[in-house]
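Dropping the structures in below, format is structure tokens.
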Structure 1
Amino acid sequence: MKRQPKTTSKRLRRLERPERARIAIPLPPRLFAGYVFLTQEMLLVAGTMQARSVDVKGSRLFEIDLLSADGQPAISFADMAVPASGALRTAGLHDVVIVPGQFAPGPTLEGEEPLFADWLRAQYDAGALVVGLNAAPLFAKAGLLDGRRATGLASERTWFARYFPEVHYTPDKPLVVDGRLITVSGINPAVDACAYVIDHCRGAGASRRMLRTALTQSLPSYEHMAVWTAQFKRHGDAAVLAIQEIVERELAAPPPLAELAAQAAMSERTLTRRFAAATGSNLRRYVAALRLELVAFLLRTGRQPLEHIADECGFGSVSALSRAFAVGYGSSPLRYRAQQRGGPA
């Protein structure tokens with residue numbers, strides 16, 4: 001039997017998830033219909049590609065609900081009808097919520113928007129992952145972005161500065177992950193957000209076949225790592241989150257435990273205990289998992305020689321990288337690169 005490659009996610013403890021996660025796509029007023037259809041089809045195609053099947057319904061990975069205020073079709077800003085499969089008022093809890101953007105958002109909640117804002121807050125408070133595709137204005141009006149980072153359209157920079165100055169709005173970034181809130185700006189990062197949702201629900205690597213057909217370019221490595229590591233940042237321990245950020249920035253040569261503990265204003269023993277409680281892993285295994293994921297990302301998306309990858313990811317030599325990668329992925333780095341690019345192994 002062919003050995004299945006191991007993924008770095010198996011090296012860290014993760015919550016068990018249902019076989020088919022429930023995903024909601026709410027349909028707010030004046031929505032961009034294209035985001036609804038793009039998101040729905042990207043999530044569906046991930047199942048058909050993983051199963052190598054053309055049976056979209058039978059191979060789907062998720063239960064996807066399109067929710068309008070009353071269950072009737074929603075009307076986009078361009079007067080296009082978007083069919084709904086249910087109503088917000090009767091919808092239960094979902095694992096993931098993906099919100100399409102709206103045209104010309106106002107600074108206050110209007111019309112049906114309070115219903116959407118209340119529903120979003122309830123879903124988030126219940127533990128849902130909430131993704132906004134140019135939907136940061138609605139998130140801000142719902143109170144989800146106070147003191148948080150977000151991205152969106154550059155044309156809304158002044159709007160945020162005027163009405164929501166407490167939001168750290170950075171439209172120069174295509175994708176921002178802040179805990180269980182993800183915001184994106186533009187079409188291409190929306191596909192990356194779908195990939196994160198797939199990996200979040202189905203395990204790291206589940207989105208790769210979909211990405212190979214959907215993207216003309218990939219996220220820069222630092223943005224990819226921000227998306228990938230978000231799955232280990234839902235714990236709410238601010239001190240541990242700060243340490244995780246330091247480790248990610250300095251992954252090639254992270255500060256020693258004593259220095260990290262000093263920056264966190266705690267003892268090494270306390271930091272070790274709190275880090276393990278928050279992430280489900282000790283610091284050494286966490287760094288190793290991040291390094292392997294970055295290696296795999298660089299192998300999939302570029303043609304850097306192994307010497308450069310080893311140096312960038314903190315391995316002392318190509319042989320050290322190859323040994324660690326073989327343990328984590330069940331393959332040599334060059335074979336993995338060839339397989340991911342569809343070439344000869």
Structure 2
Amino acid sequence: MRTIGLFFIALLLTFCTSETKSTKPAFEEVVIERIYTDSVSIRALDPVDENRVWFAGNFGKVGLIDNKTPKLAVIRYQDSLLHFRAIAKTSSAVFVLSIANPGVLYKIGFDGLEATSLEQVYLEEGEKVFYDAIQFWDDTTGIAMGDPTSDCLSVLLTSDSGNNWTKLSCDLLPKISEGEAAFAASNSNIAVYGTHAWIASGGKKARVFHTPNKGKSWDVYETPIIQGGKMTGIYSIDFYDENTGIIFGGDWENKENNTSNKALTEDGGKTWNLISDGSGPGYRSSVKFIPGRGGDGIVAVGSPGIAYSADRGLTWNELSSEAFFAIEFVNDSIAFASGNNKISKLTFR
């Protein structure tokens with residue numbers, strides 16, 4: 001009985017493990033449908049469903065695209081138009097965070113159909129203030145990050161549904177290196193999963209900062225991504241689960257370079273290994289695991305186009321040369337992507 005029992009358990013584990021791998025066929029193309037055109041640079045978006053997506057752009061423009069119908073607002077701080085590159089939503093609100101000085105975070109009440117209120121929930125002034133990204137773990141707790149104003153990254157936390165935000169003291173965070181910061185390229189400097197969060201840096205250093213407990217404690221890990229220059233480093237990070245993650249970036253001033261620009265972790269970010277080094281896409285500004293594909297399907301977008309991998313980054317297929325800054329998936333085949341003057345709906349098939 002013992003032998004049979006052990007065999008049955010081993011067989012069951014093998015079956016369960018095989019079920020986590022995707023058996024869906026690889027994508028062969030992407031259909032790109034323009035749903036919004038405007039004279040605004042859009043680097044932050046957050047989908048509601050297959051037909052609706054929130055976005056935040058420069059010149060204070062924020063809005064919801066609802067079945068190609070734009071519902072727009074222009075947000076000013078005093079007499080200035082703010083530039084937004086970070087957005088995140090909960091079930092009842094949308095948050096937009098501006099770059100540069102002052103850094104202003106707004107909470108937009110949302111009833112599922114219309115915006116109902118606008119409230120300033122955080123303000124920070126200073127010559128070095130520059131916020132890059134924002135994410136929520138759940139409806140109550142969220143995190144935002146920005147460039148250092150002292151000797152650590154700027155990290156904001158909320159535990160009351162975004163009504164109040166607190167900036168972490170540098171005593172609680174790993175120290176940054178001189179010339180280390182982040183890129184406000186696609187609102188994807190932060191990845192969250194469970195109670196974990198990972199923050200990617202770039203510039204003189206390209207590292208990954210990790211908290212397993214919603215910001216209570218932090219570690220920082222080295223990566224093999226190209227670094228040392230002002231525009232080198234990690235531009236985007238994503239995690240499929242608490243172990244499997246990807247970082248993507250490169251050298252913005254040499255976008256064709258495809259060495260040391262993409263890496264994978266399978267131990268929660270502690271160690272990173274280069275993938276398809278010297279092959280596949282060069283610089284990209286936004287990378288995402290495709291939902292429901294076991295961590296094997298990956299899409300990366302940037303000004304050079306849309307790249308797709310069906311084998312966890314070992315090989316890549318260039319599906320389109322159309323330029324985008326950011327991408328966010330709705331399900332296992334539909335995503336929204338934003339770029340210069342546009343938002344498009346992408347259907348992979």
Which of 1, 2 yields 2.5 for distance in nm of label points 7 Å out along Cα→Cβ at positions 32 and 96, as computed? 2
Out of 1, 2, which has the highest value for FRET efficiency 1/(1 + (r/R0)^6) of positions 24 and 64 (r between Cβ atoms, R0 = 35 Å, to 0.05)? 1
State the single structure among 1, 2 that was used to calculate semi-axes √(5λ) of the Cα gyration tensor in Å, giving 35, 25, 18. 1
Hey, FRET efficiency 1/(1 + (r/R0)^6) of positions 80 and 328 (r between Cβ atoms, R0 = 25 Å, to 0.05) derived from one of 1, 2 reads 0.05; which structure? 1
Value -13500 of helix-only ellipticity at 222 nm (-39500 (n - 2.57) for each DSSP H run of 4 or more, over all residues; to 500) was derived from the coordinates of, among 1, 2, structure 1
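Coordinate-derived values only; no laboratory data. In this text, all values refer to a predicted model and were calculated from it rather than measured experimentally. Cβ atoms are built from the backbone, for glycine too; each structure is taken alone.
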